[in-house]
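Only the coordinates and a few stated rules stand behind these numbers; no lab work does. Values in this document were obtained by computation on a predicted structure and should not be read as measured data. Cβ atoms are built from the backbone, for glycine too; each structure is taken alone.
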Structure P
Amino acid sequence: MKISKLIVLLLGISILFFCFGCDEDEDVNEFEVMTDYMVANDMDLPDLVVDWITSAEAVFTAGPENYFILDFRTGDKNENGTIDFEEGHIAGAHKVALVDVVDYVDTNYEGTDPILLVCYSGQTVGFANIALRLSGYTNVMNLKFAMSGWHSDFDVWTASTGNASLDFSSGWDDSAPPALPSNGFPTLDTGEEDGATILAARVDAMLAGGFLGLSGASVLENYADYNVINYWVEADWTLYGHVTGAYQVAPGTLGIDAGLGVVDPAGVNVTYCWTGQTSSLVTAWLTVLGYDASSLKFGVNSTIYDNLAAAKQWSASMDYAYETGP
C-alpha cells in the first residue's frame, strides 16, 4: 500500500514537472534568440555597415553592366502620366518593389556582380540594403544620392536642402553630450522559435512597413516627442550643435553587444546623420529588432545646410546617360 502511494506521488510529480517544463520551453524570448543568432553570424550593426555605398562616378567608370542593379522607384504615376522608372533609369536596371527585394534577388540574382541599389535620393535603399545583408547577401551597395546623383533630371536633393534650424531655433542646441541611458529591449512576437526564422519574419515585417522617415522641420519642432540619436563623432557634435535633447552616438558604437541601451523600446526613435543615407541603414536595422524607429530625411542637409563643410553637403548631379521605357 505504501509502495503504491509512493508510485502515485512520484508519477504526479513527474507529470507536474513535464507540464511546467513544457510551459517554460514555450516561453521563448524571441529578441534574445534572434540577436544571439545575429551576433553569431556577423549581423550586428557594425558588421553590416561596411562597404555599403558607392558613387555614381565609380559605377559609371566600372560600367553599369558590371552590376546587378535594382531600382525601387516604382510608385504612382507622376505628372507626366508615367512611372519615374520609365522616365529614366540606369541601363540594365531591374524595377523592383521594396517589399519584394529579398524574394526578387533570391530568384533572379546569379553570379558575383555587386548588387547596386537605386532609389530617388539614396535613403529608401538603406532598408533594402539591410534586408539583403540580413538575408545572407554581402556584396550589396547603395548608389550615393541614388538617381539624384546620376542625372539632374531626377534631382530631388537640391529642393530638399535647407536651414530648418533657423525656423525652429529651440530645436537646435549646442550643449555637451549627455550621459547615455540604459533602456530595456523590445518584445518580439513572430511565433517562431529559432533565430534564423525569427529574423526572416522581422525582415519581412520591416520591408512591409516601407521606408520610415521624418522631415527635419517636424523633428526640430517636436523634438521632445522623440528619442533622438545623433550618429556623429563627438567632434562634429561640438562643431555643429545638434537636435535638442539628442544623444551622441559615434558610428560603430551602436550594436547588440554595446550601446543598444540608448534606443527606447517604448518611444519613437529618430536617428540622423549628414544626409539620411547612413541613418536609413540604422533605422532599418532597429526596425528589424522591434523598435519604433525613423530616419531624419536628408539628414542635417535639411536643417543646417549652409553651415556644413562642403564634404558634408549635397552638391550636384553627374549627368550620366540613362535609358527610358519599361
Structure Q
Amino acid sequence: MSTVLVTGGLGFIGRSLAHELRMRGKTVRILDNQLRGNAKYLEAAEENYELVLGDIREREVVKKAVEGCSEIYHLAAINGTKNFYNIPRQVLEVGVIGTHLLLDESISQGIKKFLFMSSSEVYQTPKVVPTDESVGLYLPDAVNPRYSYGGSKIAGELMTMNYCRDAMEKAIVVRPHNVYGPNMGFDHVVPELAMKILQARKANPQAKTVDVPLEGNGAASRSFVFIDDFVNGTLLAMDKGEHLHTYHVGTDQEISILDLAKRIAKALEIDTNFVPSGLPSGGTMRRCPDISRLRSLGYEPQVELDRGLEMALNTVRDHFDQM
C-alpha cells in the first residue's frame, strides 16, 4: 500500500481526511505538533496511523515525515481568528517556512503528488460573489495582523504552483469555504454561536428569551460545507483534478450569519434574541464560492445545512454539559 502524508492530521479537517484515506486503502502518516490537539485524538492516531510529532518549521522533522511517501496533503497551519490577531508571527512562520520546507523536501525525495490546503481568506473581500477560482487574491493591509493567515495562504499557493510546476506530476490547491461538523473545536463560527446561546440560557434559566451578542448586525454572509462533503470533494480534486489547478470545495448556498444563528438556536430549542455588537477590523461582508469547476468533475454536496448542524451541535452540547 502507498503511504500518504497528511500534515496537520490531528486537526478537525486533517483527522477526517486521514480517516477517509485510510478507508480507501492508503497507509497514512500524520505530521502534527499538537498545538491545538486533544489527547483522545492523539491516542486514536497512535493506534491507526504512522505518527510524526514535531514542528513543521524544522527540516529534520519534515524530512522524517516525507520519507517513503508517495503523495502529500498539506494542511498544517495555525487557524482560528484569535490566533491571527494574537500570534501573527507564528501563523506566518508555520504557513510560509513550513510550506517551503515541505515542498523543498518533497521535491528532493521525488514526491509526484502534492495538495496544498489554502483558504477562502486569500480573497479577503472578493469583488465577485459567488467567487470562482479566477478572481484575484487580495491582501488589503499588511499592518493588520488579521491578514497573517490569508497572507501565509497566498504565499503557500504561490510556492505550490511554482515549486511543483516542473517537479511534480500533479500539484493542486484546494480552497475550503467554512467547513463544519462534529468535533470541530470551538474557534469557528458554528460552535462559537452555539456556545454563546447555551451560556446565555445557563445564565438566565428562567427567561423565556435570552439575549445573545452577535458580531456586527449579522448581515455578513458565508456558505457552509459539512465535513464529509468537504473531504469527498478534496479527494475528488486530487484524483481527477488537473496539475496546477485550484479548486473551491464548499457549497454555493449563501446564508447570513444572523440566519445561521437563528437556525442554531432553533436546533438547540432555545428562544433567542440576537443583539448587535462591535465587529473586529478586517472582516468581510460576503463570501460564497462558485463550485462549477469541481462540479465538472462530479462533485455535489450531499448534506443539507440543517441536518449538518444537528450532527455538529450534538458534540457542542456534550462538551457544554461536561463543563
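Here the criterion is distance in nm of label points 7 Å out along Cα→Cβ at positions 27 and 115, and among P, Q the highest value is seen for P.
For relative contact order in percent (Cα under 8 Å, 6 or more apart), which of P, Q scores largest? Comparing P, Q, the top value of relative contact order in percent (Cα under 8 Å, 6 or more apart) belongs to P.
Work out which structure the value -12000 belongs to, where helix-only ellipticity at 222 nm (-39500 (n - 2.57) for each DSSP H run of 4 or more, over all residues; to 500) was derived from one of P, Q. Computing helix-only ellipticity at 222 nm (-39500 (n - 2.57) for each DSSP H run of 4 or more, over all residues; to 500) on every structure in P, Q gives -12000 only for Q. If Rg and Dmax of the Cα atoms in Å comes out at 23.5, 95 when worked out from the coordinates, which of P, Q was used? That value comes from structure P.
Once distance in nm of label points 7 Å out along Cα→Cβ at positions 219 and 299 is computed for every structure in P, Q, the highest value turns out to be that of Q.
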